[in-house]
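Here, each number is a calculation from the coordinates, and none is a lab measurement. What you are looking at is a predicted structure, and each value in this text was computed from that prediction instead of being measured. Cβ atoms are built from the backbone, for glycine too; each structure is taken alone.
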Structure 1
Amino acid sequence: MATANILRKTLVKGQNYMAKLSLGEKDPEKMPDRDLDLEPVVSVLKGKIPLKAHAHRADDILTALRIAREFGIKITLEHCTEGYRISDILAKEKVPITIGPLLSERSKIELKHLTFKAPGILEKAGIPFALMTDHPVIPLHYLMICAGLAVREGCSEHAALHAVTINAAQNAGLAHRIGSLAPGKDADMALYDGHPLDTRTHVTHVWINGETVYER
């Protein structure tokens, strides 16, 4: 509740700052001092960037969604550990979701219902999602292991691979550049000597912007 209170107060401050900026544009003498803390909040309120809500528990996820509706802002959900418990609601909300880290212990009460079954449940509900390790909390090179374990617990290979490629790019607002192989994109690619979700598989080549940066 305290976090929600701080978030609301910050967004209201952003609204008030926007109003003062609007007055200042009409009358330079009323232009407020520049506030670097509130400038990104204004970008959120104007819809230029999303509010990235880090929430594990279902009740906290719902609170974040309520605040987003209250202020009419875009939102993405990070962690979303218990999102699978409210999949019916998330399916209607259609907000970008990034799950993780799943390869972790239940180190706090918010992680009580942590499960690798979550990706499969969200997929069955028709909800696109990305996977993350919360690097460096869980090192990034375990991401494909997380995807493989999600498949073991009910997620399709198709959804798991999308979760670490195009869906992740879309959630980051970078799908026009990365996340899939298409003309005009950055030509960032990796070649494997086996199935990407198999722990015995090696990366043999990596290209960045079409140039070889790694060769096994």
Structure 2
Amino acid sequence: MHEEQALKKTFPHLAKKIKFIPLGTDVKYFSPKPEVKEDYEIFSPGRDPGRDYGTLFGTVRGLDWKVKVTARPAKLEKYQPLPSNVSVHDLTPKELLEEYAKAKIVVLPLKIGEEYNNAMGCSTLVEAMAMGKAVIATKSATMESHIEDGVSGVLVPQNDPKALREAIEALLADREKRKRLGEAARKFAVEYCEAEKFAQNLARYFNGIV
């Protein structure tokens, strides 16, 4: 896993004790909803501080894509006025589930670097994967540890509106590819991110180092 390799490189004296365990989620709650119609283009959920809204808004401004974002209003003040096709929402858990289901793709634009932890966006990533959604995310060690680029999602460089736009356009134009990516993402989530497996993996790891 990329995250494990990165950590071992950063902390070589702890290499034997470092193991990457994919984040757990409730894959029964977050599961595909085939009865729900996909009726808009982009959902970008998450409230952690490491979101790259500047790149996202610059990418979608002026285009005919409906974009829904979950964010703290204070984090968006510097981007005002927002693009006319972007709406900001404060969602209940049930509403969050519905928005995952109704969006054609999930986009996670991230800021990567010393100021922001590589793990930013991980919880929303595994939720979206468990929902069987096609995900576009900024490339980072954590995202690479969950997404195989072009197989279970799409990875794009940080702060690259052109690459993000091309990735979005390609997926919106190819329903079958969205389906393939979503199915592979769901498979990964069930195999590696199921909550009980996650707990067991953590327990096994801690028992091994005690």
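Here are the numbers:
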read-out	value
Parent structure of the calculated result 27, given that relative contact order in percent (Cα under 8 Å, 6 or more apart) is the read-out and 1, 2 the choices	2
Origin of the derived value 17.5 (mean count of other Cβ atoms within 10 Å over residues 24-31; candidates 1, 2)	2
FRET efficiency 1/(1 + (r/R0)^6) of positions 64 and 184 (r between Cβ atoms, R0 = 35 Å, to 0.05) derived as 0.55 - corresponding label from 1, 2	1
Parent structure of the calculated result 54, 39, 30, given that Cα extents along the principal axes in Å is the read-out and 1, 2 the choices	2
Structure with the greatest value (metric distance in nm of label points 7 Å out along Cα→Cβ at positions 152 and 176, set 1, 2)	1
Given 1.00 for FRET efficiency 1/(1 + (r/R0)^6) of positions 40 and 88 (r between Cβ atoms, R0 = 30 Å, to 0.05), calculated: source structure among 1, 2	2
Structures 1, 2, by distance in nm of label points 7 Å out along Cα→Cβ at positions 16 and 160: label with the highest value	1
